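Since every read-out is calculated from the coordinates, none of them should be taken as a lab result. Not measured: the values here are computed from a predicted model. Cβ atoms are built from the backbone, for glycine too; each structure is taken alone.
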Structure 1
Amino acid sequence: MPVYALGSRVPSIHPDAFIHPDAVVIGDVRVGADSSVWPGAVLRGDYGTVIVGERTSIQDGAIVHAVDEYPTVIGSDCVIGHLAHLEGCVIHDRVLVGSGSIVLHQVEVHSGATVGAGAVVRNRTEVPANAMALGVPATLKLDSCSEAVAVASAALYVENARRYKAELKLL
């Protein structure tokens, strides 16, 4: 798998995490236990720090980047959907970020919230706990989500990552 140091910026990946061979991890990136990074995903900590908690799934083609003044922090039990782009934001525990969504600088998405597929969450937006952020630009629908959905979804990917670690073979 392509995991790169960039000068003194060196990734820290928990031994129980799964990084797919076609994912790319560069620089100051920290990946927690039982988390997974899937094909085509890029986690780039060249200017700032990227932190991924435990049991979190970064799906295919997702881009996670940080800038010097704004680290990108993703909590535990999260699912970051296919082709999502996160940069300089904080995603708390038990959050779903939908496929193709964009979450920008100084955004904070609180526990149990969902960023809908294709949504664009603009700079300095706060998504409250259990709310949905939907549309372009994202608008909020309060008290419409449950943390249980994120936890169940994240658990599926923990099991899938274990399967991949045991069974994936290049032909």
Structure 2
Amino acid sequence: METDRIILRPWRESDAESLFKYASDPEVGPRAGWHAHKSVEESRGIIRTVFGGEGMWAIVLKATGEPVGCAGYLPSSHSNLQIPEDQCEVGYWIARPFWNKGLCTEALRLVVDYCFNVKGFSILWGDYFPENPASGRVMEKCGFVDTGRQVLCPNLTVGADRPVRVMRLDRPLGRE
């Protein structure tokens, strides 16, 4: 999957150094619910265990070939939210040097298209910490609407005790 600026592709173990370079930034992980990475080996382990499954892609800059973030979806069985099997939760993060450049919005649009048109999900969910409103704006730009709900996500490694705002996107009519 790609746009003019990015490619979404599966993570590779060879991406561990790039992942560590950006995921070790203490401003990045906690905004998305995880601790900053402490070593390249830890990043390699995350690629094997968390990013290695279906539905998780590296956000790769076409200009450099470097992974600078992650986008994907979680099926209901792995979601932070309690949702039916025909729905999923989307998520993303981008390295700080690439904040406010529209790359997450491009990546999320690709994920949304994949989730509706390839996987056939009926509703997509997303959530973000209120102190990270830029994440909510990414979802809004992709058509998500604020449900007005706030919930705790007890399986997050950072922020499990802080509520997240819940966003929702229904499958467009005529795509069933």
Origin of the value 3.0, where distance in nm of label points 7 Å out along Cα→Cβ at positions 98 and 130 was derived from one of 1, 2 = 2
Which entry (1, 2) yields the derived value -4500 for helix-only ellipticity at 222 nm (-39500 (n - 2.57) for each DSSP H run of 4 or more, over all residues; to 500) | 1
Where does the value 14 come from, among 1, 2, when relative contact order in percent (Cα under 8 Å, 6 or more apart) is the thing being computed?
-> 1
One of 1, 2 was used to calculate Cα extents along the principal axes in Å, for residues 66-113 alone, giving 36, 19, 18; which?
-> 2
Taking 19, 17, 9 as the value of semi-axes √(5λ) of the Cα gyration tensor in Å, for residues 90-153 alone derived from one of the structures shown (1, 2), identify that structure.
-> 2
Tell me which of 1, 2 gives 45, 33, 23 when you compute Cα extents along the principal axes in Å.
-> 1
Origin of the value 1.3, where distance in nm of label points 7 Å out along Cα→Cβ at positions 2 and 18 was derived from one of 1, 2 = 2
